[in-house]
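So, here's a batch of structures to check.
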Structure P
């Protein structure tokens, strides 16, 4: 069965762009985490992470040209986390970020 728009099919508000970006993040306890961001949108991202991270956790993630951004873990499952950025990235800035992440 084809849904047409995956963002609508799984309840997302925004489409995601596929990337392969290794990012550094810091959890609320100050613990450094290594993430592999696999998709991103102006309002959030999904990443792979070897560390256990609970739903509701807050992270600071380093994004090129954006510095440290606050995000909340909305779900965690099997080494993957889905995060919502505290502040959405303005569209023009997002396109610049995406160009950097996909180089």
Structure Q
């Protein structure tokens, strides 16, 4: 269960990162509210997962999931340029997250 909560918390990290960018410095109210809601859910999920998972592993997976999904969102919306190098590095990051889960 802790792993599922951790993945959900990492997903919320990607949501708050995208909402933060969309808020344009907290000037737009809807993305700003979404940012704060996703931030609280993300931190709460990470904290809960850390009750049963090692802190280093949980944090690395949380960051990896959030960073990966944020980058994929950037590719999908055209905010990030999709290149072969970036896609290979993204696969390496995802492989590292999966590897941490596998060896835990």
Structure R
């Protein structure tokens, strides 16, 4: 799945991957791949700007950590990010219910 197909959903996906975890950028990309059975293979040029945008919005905080002997910036959700994720999940449930109502089988 390409990054442009995720337009409007990338922030929610990133917030969800960071829910309850602190990860560096590449680990976030790997988590997206793992949780999507390899369907989400996003380039760093898509993920890192989104992480910076989410941090500027106050949804993420970051710090430099040593991971595997390398210095890496790690990200975690803020309280505001947790609230944003809860709202994104609620909106997603509503959206999918509406779309399923239209695309799902017609019941007599």
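Below is a table of values for the structure above.
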quantity	calculated
Among P, Q, R, structure where semi-axes √(5λ) of the Cα gyration tensor in Å as derived comes to 29, 16, 11	R
Computed -17000 for helix-only ellipticity at 222 nm (-39500 (n - 2.57) for each DSSP H run of 4 or more, over all residues; to 500) - originating structure among P, Q, R	R
With relative contact order in percent (Cα under 8 Å, 6 or more apart) derived as 32, matching label from P, Q, R	Q
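Since every read-out is calculated from the coordinates, none of them should be taken as a lab result. Only a predicted model underlies this, so the values are computations on that prediction, with no experimental measurement involved.
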